[in-house]
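Trainee: Please find the structures below.
Taken together, the values in this text are just the output of simple stated rules run on the coordinates, not laboratory data. Note that this is a predicted model, so its numbers are computed, not measured. Cβ atoms are built from the backbone, for glycine too; each structure is taken alone.
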Structure P
Amino acid sequence: MAGLPEHLFSNPVWHALHTRHRHFAISAGHACRYPADVSPFSAVGEPNVTAFKDLHSLLVPGESVWIAETKFPDCPELVFEATIECLQMVLPKEITPPADAAAEIVPLSCADAPAMVALTELAFPGFFRVKTCEMGNYYGVFAGGELVSMSGERIFLDGYPEVSGECTHPDHRGKGYAAALMWQVIRDHRRDGLVSWLHVSAGNRHAIELYLRMGFVEARRLVYHRISRRDGSGV
């Protein structure tokens, strides 16, 4: 798996919420999730009926969350609404990032959260929330006072921070912003002795081609499922 620990990357949200992101964890028994204003991801320790009933207790009526898994027990309390096949890609240690950052790149803070949410809604609506900015460091490019491109960090495993939130406004694509911003994030990782990796939808060929040109390689594939409560009551 290109050097990525199987036990971590087969269930990354679970391990993040029990290590580097434990301060975000909302837990019940064998299930956990990020707060709804941080991220739509959830996890269970083992895919059994007990764990999924625990997860049901963490959801509110009308809410959907995403979970990484390939096999599910019969759990009538939950509705499985959609799936996304993702590639997990990793940047090998022998790839050397460009030395210099583009002059336009600036650090982002949670004061920029409304602009970050508005930009990402153009590309992957619902995944970037008002407090996603708290999951890691972010960088952006502004034009005319408007945030037009960004990248940062999301799921953080011990030694393995995820590069995420890559998004460029359609009017500003083709200027190299996406790669430049990702390299800035990656330089931070290399400085701290960390291994950069990412998720990308298997159907997003444009993004995959960019990541391959940068030197990322496919490590494994993982299916994410969107689930919600079947009923409107508690467990």
Structure Q
Amino acid sequence: MKREAPGRLPSGRHSLPREFVVNSQRDRLLESMAAACAEKRYAEVSVADIVARARVSRSTFYEIFPDKEACFLAAYDAVLGRFVAEVIRAGRDPAMDWPDQIETGVETCLGFFAAEPAFARMCIIDMFSAGDSALARYRSAVRMLSAFVDRGRRGMENGEEVPASVAGMIVGGAAVVIRAEIVADRTEMLPEVGPDLVYSILAAYMDRDEALRRTERYAEEVLPRYLR
């Protein structure tokens, strides 16, 4: 379910604490940045675009952020941090074996982006044009997700035979698939690529027939939750 944008504060005098007011304005600016990037490229987004959407003054923007890049990075940090935390937390149930953790992680990843199309575009596409700091954050997230996938080398029989570099290649390839869906305006349909991603991960670390069996089960059990 998509989140509602933060509401505008009441106009005129009010007794709301200063901290509450600033936090509300900041949240609106972050939402506005994501929405603006969803409509046009980051390089084309102006501070005027952001404040108009957020319904705050230009001076308020500069009280909170020094420039457009700082606003973008704050929005990026907020959503990417929540995304990585949710994906990794979803796959860390000690009662699950590694393949189950991967299936749960893939479902959580695609479901998160499908529910947050504006932030998905920001995290997967716009960060390439937002400067070195944004790119560094993206690479850090790839490393964290790669470490999550790489647990298959320890958790599966003969997994140690798989080169350590494979996990990063898989995550990078998955990002390419997700990026293509977002560019094609199919963000809300991202769960459809779940079976392909599950198979590409599992087949690298386990018997391919078993990976295919689990992928088919994933498609039967998971996809109906999203494709109604």
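Trainee: Given a value of -6000 for helix-only ellipticity at 222 nm (-39500 (n - 2.57) for each DSSP H run of 4 or more, over all residues; to 500), point me to the structure among P, Q it was derived from.
Mentor: Corresponding structure: P.
Trainee: Figure out for me which of the structures P, Q the number 25, 17, 9 belongs to, where semi-axes √(5λ) of the Cα gyration tensor in Å, for residues 108-203 alone was derived from the coordinates.
Mentor: Going through each structure in turn, the value belongs to Q.
Trainee: If FRET efficiency 1/(1 + (r/R0)^6) of positions 52 and 220 (r between Cβ atoms, R0 = 30 Å, to 0.05) is computed to be 0.80, which of P, Q is the source?
Mentor: Source structure: P.
Trainee: In addition: Work out the source of 1, 7, 13, 17, 17, 13, 11, 8, 6, 4, 2, 1, 0, 0 here, i.e. which of P, Q gives that when P(r) over Cα pairs in 5 Å bins from 0, in percent is computed.
Mentor: That value comes from structure Q.
Trainee: Quick check: 30 is what I get for relative contact order in percent (Cα under 8 Å, 6 or more apart), calculated from one of P, Q. Which structure matches?
Mentor: Attributed to the structure labelled P.
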